[in-house]
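Just so you know, all these numbers are worked out from the coordinates, no wet-lab data involved. No experiment lies behind these values; they were computed from the predicted model shown. Cβ atoms are built from the backbone, for glycine too; each structure is taken alone.
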Structure P
Amino acid sequence: MLAAPDQPSAELFAKISGGVHQLVDDRGGDQKWGIHAYRAMREAGFVDLSMTSFSESWQGGSAAIGLHSANTVQVRAELVAKGLAAEAEVETFLNLLDDPELAVSSYPLFSTSGRRPN
């Protein structure tokens, strides 16, 4: 969270995005894979390894922050059914994503490359 209109908005963002991330974890997703890829490639025998990472700010109302909206809409019913959020909280969260006073860090993108030795 880089900025929020107020503390309750910051807490709501953390709660809903945390719920979405919990559902990813529950399905076996490895949200840390980008960090672990370098070591995994090295252990697999790759050489000349390189890793870059990228993150940027996403402001409320921007096209980029729409990823949070799309992710939330896709799992909305499950968030509510599992008690991770109330329906009213999800609706407030979706409206918050349009507020230009909101700014969050993007999901980090990690890119790891290497080559197999000759």
Structure Q
Amino acid sequence: MEPFELILILLVILLVSDWFLKKKFQITSREPYFYKPINKVQRYGEIIIHIIFWIVFPIVMARESGILFWTWIFLYLTFLSGFRFTMEWKYEREKRQYLLTTSKFIWIILFISSIIYLT
């Protein structure tokens, strides 16, 4: 299977699973293309996670190891998604947005795993 086909299939599955979760659990949509933090703690927490990523990323790239690059991306997305999940679950549990965050994280992990497998 070509990488482009895999990306397209995973993207379609992601969109269908989001649609299904929204319909089944009656989740209201947020801004469709821009993530808005719940409160200041989440905003500053995510800023710190992004700063750490951009400070360490050049060091990781200097090693020129493909698996190290994907491991770093995996860790970054794990911390970011875990932090978002925790904040959404703790402060806006009734909106059930944390289900969408978890679903997207799982599909991103599958995507990264398949990229590593194909390369």
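Couple of notes before you dig in:
- Structures P, Q were shown, and relative contact order in percent (Cα under 8 Å, 6 or more apart) at 36 was computed from Q.
- Top of P, Q by distance in nm of label points 7 Å out along Cα→Cβ at positions 80 and 96, largest first: Q
- Of the structures P, Q, the one that -28000 was derived from, the read-out being helix-only ellipticity at 222 nm (-39500 (n - 2.57) for each DSSP H run of 4 or more, over all residues; to 500): Q
- Entry that produces 33, 18, 10 once semi-axes √(5λ) of the Cα gyration tensor in Å is calculated, selected from P, Q: P
- For the set P, Q, ranking by mean count of other Cβ atoms within 10 Å over residues 16-23 places P highest.
- Taking distance in nm of label points 7 Å out along Cα→Cβ at positions 24 and 104 as the criterion, the top structure among P, Q is Q, with the largest value.
- When mean count of other Cβ atoms within 10 Å over residues 8-15 is computed for each of P, Q, the largest belongs to: P
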